[in-house]
Structure 1
């Protein structure tokens, strides 16, 4: 590798966007009240999902990505994961009757106060089968973000 290639590689490496991610799970009960009466949901045929209108159990699976600004444990994985798990353990956050997207929004609010100025991506799924991915982008360097 010549000097020009080394310089280019170093420039690209330094400019790279970095995120870490952690996963955790939380048992929860939720429901979708509109499913009982909305004709688009309570169809009476093979597409009927009116059963979702009653409380039902899921294991909610979370994967949370967050910006890090250097390559040496800017946010330590295990500490971040434990903090996220504790948000639900101590009932700071509740799953209630929320959609996966609503759960992600609530979680992001807490993350953004603890780690402002960082892009955060949150994936929430029901039983690891169906879910959402919500990307909260800052679009500003952290030193310029107004909070």
Structure 2
């Protein structure tokens, strides 16, 4: 499979940091076994209808080779979870990851309280079916 050079954009103290990396696509198989992880607010927040916000959540640790997909159904009356992240930039599937934040979209105006269920992650183990080429950092 053809490799290509891309830039990984991550937050840094001085703004954004771009790292050039050589990557290639690879195939994987998703297992039929899965589990649910809950996305729970770890702070209070006022949200406005139509607002896009970042909120701290209770940490979720994912081991390497686990794929997390957000459930399409929204269990919270005010917000939908659009995505989750580590809060520290790229988190490749082949490494252990710690999810610390959720990016939410306000569907109504109101108060989110610490402990509110915001969403559900479907966590599925994957197995690489072709040898994956680990991303290689390119020095300028």
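Points worth noting:
- Comparison of 1, 2 by FRET efficiency 1/(1 + (r/R0)^6) of positions 50 and 66 (r between Cβ atoms, R0 = 35 Å, to 0.05) - largest value held by: 2
- Answer label among 1, 2 for the case where helix-only ellipticity at 222 nm (-39500 (n - 2.57) for each DSSP H run of 4 or more, over all residues; to 500), calculated from the coordinates, equals 0: 2
- Here relative contact order in percent (Cα under 8 Å, 6 or more apart) is compared for structures 1, 2. The highest value is that of 2.
- A value of 167 for volume of the Cα convex hull per residue in Å³, calculated from one of 1, 2, originates in structure 1.
- Highest-scoring label, criterion being FRET efficiency 1/(1 + (r/R0)^6) of positions 26 and 58 (r between Cβ atoms, R0 = 25 Å, to 0.05), among 1, 2: 1
- Winner on distance in nm of label points 7 Å out along Cα→Cβ at positions 82 and 106 once structures 1, 2 are ranked, highest first: 1
Taken together, the values in this text are just the output of simple stated rules run on the coordinates, not laboratory data. All values derive from a computational prediction rather than experimental measurement. Cβ atoms are built from the backbone, for glycine too; each structure is taken alone.
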